[in-house]
Structure 1
Amino acid sequence: MEFMKLHLPDIIEWDQDTLVDTYGRMTVTALERGFGRTLGTALRRVMLSSLEGAAPVSVSIKGAEHEFSVLNGVLEDVPDIILNVKSLSVRYDGDETVQLTLRADKPGVYTCASFECPEEVTISNPDQVIAEITEDSGELDIVVDVERGKGFVTQDEWYNSGKGREIGTILVDSWFCPVKKVNFEVESARVGDRTDFDRLNMEVTTDGSITPNEGIENAAQILVKHFELILGIGIEEPVSEMVEVDEQDVEETPVVVDEPAAEDVDLADTDLSKRYVKILSAGGIATMDQLAAKTADELLELRNFGAASLDVVKELLEAHGRSLAT
């Protein structure tokens, strides 16, 4: 398969033998020389910097007024408990802050599975140890605030935003990205007699809140959205505000609707790319008749329509035995 004389990959697959919820290996082949590193770098950068996820924002522990406190009857001190809480992997798609609670007063090891969570929250690493009560007098009463976000947010940034002002609330550094590690390598691939193609191998490791496949798909969607804006796809002209007019000030006039002739053809049904159809539609041109009625100067006044676009339109009209108005 080719596009603009460039070979497009015909194999995009995941290694099913190693694919799990937290790890996957994807192969893309065959790519034109250089495209392996281009795609690998772009996907890796977006996955590690731009994907949204959920993470702990603050921790409240009964009996600990600050992060250097010691809890009686508990093996871990407060800094160790906070580090364990920061390792919590959560799947949460809401916009508001949610609270996870862990309350225990009996000796034993307590993990992330011990937290009581709202229905919309799922813990991806339930075996992660939080703390161990070693004495009958020991007690754990932990409340964790979880939010959804992007990137890395430090304690100081949370404090400057107004959080953590209450006594006993301990802010934590939050790493929201659900993708923990991305590696890629580019190898040589063969297509026919040519051996200068690329094979892209990508390894994706997540925290379990999303799968490797979801990580790749979300990153690709972010890139595609940016490319669509560069191409002008999806850009809508602003709708003018409606102005209320007194009916007495308006004379009733018959409404004339321009209906395309029977032989007219919608531009969307031609070989014209969606980008050009979108640009022309924004200018009120939806059919071949409407297009042929325009002059070159009128088309060049359209937004995102240039000389190259004009050549494409002229070729389309010629293919249908038509030309622009003069």
Structure 2
Amino acid sequence: MVKRAQSLIVTSVTPQGSDAILLGLRGEGEQESLHFLPGQYLTLAAEVGGDELWRCYSITSEPVVGQPLSVLVRRVAGGRVSNWLCDNASPRQRLQALPPAGRFTLVHAERPVLLYAGGSGIAPVFALAREALVRGAPRVRLFYANRDRAAAMLLSELQALQATAGGRLEIEYWYDAEQGLPTLAVLEQQAHGLEQADAYLCGPVPFMRSAGDALRVAGFGPERVHQEDFGVVLDEEDAADVGPDASLTVQLKGQTYTVPVHPGETLLAAMLRAALPAPHACRVGECASCMCRLQGGEVQRLDNSVLDEDDVAAGWLLACSSRAASSALRVRFS
């Protein structure tokens, strides 16, 4: 069954670079749902302007039972939750969180690892680098790009990790303001000597696209390239003309709304297009923040890592991972 949100206590707020914080958190009461794998993320809630908003933040701490965990939060233009946390988070504050989730985790132990991180994408990549070293990877190479030196995050943590890695961790720091955007040749060069490695990418979409192109040039097949993709919505071309036009009735926060759903559109996409205050975070079926109950009609359920057979039998669905399969639908958020 789906694990619901729980209250976490802020234990520390540590500045990172010019526009980010490292947020320490610990659970209250039952700790089971705080178990996580390196590379996963936590979905946090904040009330901003009267709206409860959920956003995903990658975990940087080690998976040690009973110890606080930490997430990296960076300011972004228009980022209501991230900016609110950077301005308002303080020790002893309580925040609601969904259980750790995500599939951006280390696939093979004891295999060389090639890592690309852009900006705050360093958070899960740092966790994977540390885990790879712990599990015996003979070589770990990290390419870490930032817009400038002031914006770089987790620098002391990276230096400490490198100091204890016995020469197995190589890091190249890249600063766009000084060196320009990394070219395909620069990114492809990182793979030299690591042609049998697994590659992991996290950062802005253009950065990951360029790194992916470079890896293809270097001969990496898709089975060896892994990237963090929460927040990346379904390609419209892939979804075109799938399913009928539909009318969706939504019960949310004591209000009832009716919105159109286009063929191939997820229910969440239809809600957001209509400016409904629907809770959401990852948008790819991993965090459960958009979970709601089907009250009428039929849906096509897409892949997700949250709901089990009992949840489906009880009528639960993820709005981000469901499309209309009938012309009329009704859902209710609890």
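None of the figures in this text is laboratory data; all of them are computed from the coordinates on show. Keep in mind it's a predicted model, so treat the numbers as computed, not measured. Cβ atoms are built from the backbone, for glycine too; each structure is taken alone.
Listing for the model above:
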item	result
For helix-only ellipticity at 222 nm (-39500 (n - 2.57) for each DSSP H run of 4 or more, over all residues; to 500) computed as -7500, the structure of 1, 2 it came from	1
Value 15, calculated as relative contact order in percent (Cα under 8 Å, 6 or more apart), assigned to which of 1, 2	2
Distance in nm of label points 7 Å out along Cα→Cβ at positions 59 and 99 from the coordinates reads 1.1; which among 1, 2	2
Given 3.5 for distance in nm of label points 7 Å out along Cα→Cβ at positions 11 and 179, calculated: source structure among 1, 2	2
Which of 1, 2 yields 5, 17, 18, 17, 16, 13, 9, 4, 1, 0 [P(r) over Cα pairs in 10 Å bins from 0, in percent, calculated]	1
Identity of the structure behind 0.45 (criterion: FRET efficiency 1/(1 + (r/R0)^6) of positions 19 and 195 (r between Cβ atoms, R0 = 35 Å, to 0.05), calculated), options 1, 2	2
Percent of Cα pairs over 16 Å apart, for residues 27-122 alone derived as 62 - corresponding label from 1, 2	2
